[in-house]
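Bear in mind that the values in this text are calculations on the coordinates, not laboratory data. Please read these numbers as outputs of a predicted model, since none were measured by experiment. Cβ atoms are built from the backbone, for glycine too; each structure is taken alone.
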Structure I
Amino acid sequence: MDDAGERIWIVSFWSSFIFMWQGDPVRAESELRPGYDALKKIGEKSHFSSISHALSNALYMQGRDDEAEALTRECEEASRSNDIHSHILWRSTRAKVLARRGDVAAAETLAREAVAFASGSDFLVAHADALADLAEVLEVAGRRDEGVRALRSAIDLHERKDNVLAVGRARRRLDELLV
């Protein structure tokens with residue numbers, strides 16, 4: 001795509017997940033930013049909601065919470081009612097931002113909503129990510145044991161998809177929680 005000077009925005013979306021699982025949110029952002037800017041400029045909504053929630057998570061992982069939260073709001077506004085994937089992921093990222101800011105009750109509510117949306121879908125990767133994000137919120141809330149259980153459930157779902165990168169990342173987080 002780069003050699004041809006053309007972009008297929010949804011490809012950037014999925015490749016950004018690989019960078020995130022590798023722990024490289026800066027590269028994920030650089031993959032997503034051109035699509036985000038172009039789709040926002042033309043007012044496209046369907047792929048825009050996906051790109052904006054992926055970008056919000058990349059920014060969250062860089063500690064850019066205000067930008068991340070703003071993007072979750074853009075995703076929420078752009079998401080159609082049947083866009084379950086976007087509804088899962090904007091909630092998960094916003095929950096992590098709220099938890100980091102100390103609003104743990106609101107964070108847990110959103111994180112559990114994300115898991116509930118995911119559990120009713122066939123999006124195993126989004127379900128696993130929502131569980132991992134819930135684990136992060138629970139850890140901030142001082143409920144490490146519950147976080148460990150959520151993270152183990154996330155690992156199980158990633159293993160079912162043979163998602164080696166995500167399993168490795170989640171196991172490293174689990175090891176940190178168990179120390």
Structure II
Amino acid sequence: MTESGISPRAVPLAKRAIVRTNSDEHDEYGFVTEDQRLTKAMNEKRFRKVCLLQRELETVETTKLYGPPKADVTILSWGSTKGPVREAMRLLNEKGVIVNFVQIVYLQPFPEARVKKVMDEAKKTVVIENNVTSQLSGVIREKLLRDVEHKILKYDGRPFKPGEIFKRVLEVM
């Protein structure tokens with residue numbers, strides 16, 4: 001048990017170390033346990049890690065805004081969509097459509113205050129994601145109790161192309 005919640009750990013292939021992984025609750029030595037008190041203590045330990053991370057992220061940029069603060073359309077996304085979204089923004093701006101893009105860098109802990117501020121100022125919101133369920137929209141709904149107006153989703157195993165995003169954003173205008 002550590003105060004921060006972060007355990008020292010062995011890594012696979014380390015000399016004189018046995019590394020075990022499974023999804024069952026375990027004690028501080030990695031042995032499976034069903035002891036209720038220990039299960040509670042281990043959950044509290046993991047939660048301390050999240051609290052520590054939240055404090056550390058107060059000094060880190062957890063979102064990045066690309067484009068002007070005020071726009072016709074605000075795109076919210078994360079991960080591998082960044083490049084295609086940025087290129088689509090350039091194409092949209094050439095057509096006279098003012099777009100900004102909020103790249104969410106950390107999903108957990110979720111940057112609630114920053115995303116809320118951006119959504120409050122947005123004329124239209126669009127989430128762009130490579131999955132069928134729009135996981136980011138679900139997180140926004142859970143954390144901010146509000147919906148994103150439009151979703152552009154792609155889930156055929158291929159990345160977005162800037163032209164696809166350009167066309168789909170024009171459709172929601």
Comparison of I, II - label where mean count of other Cβ atoms within 10 Å over residues 58-65 is highest: I
From the coordinates of one of I, II, Cα extents along the principal axes in Å, for residues 34-121 alone came out at 63, 22, 19; that one is structure II
When helix-only ellipticity at 222 nm (-39500 (n - 2.57) for each DSSP H run of 4 or more, over all residues; to 500) is calculated, the result is -12000; to which of the structures I, II does this value belong? II
I have 19 for relative contact order in percent (Cα under 8 Å, 6 or more apart), calculated from one of the structures I, II. Which structure is it? II
With percent of Cα pairs over 31 Å apart derived as 10, matching label from I, II: I
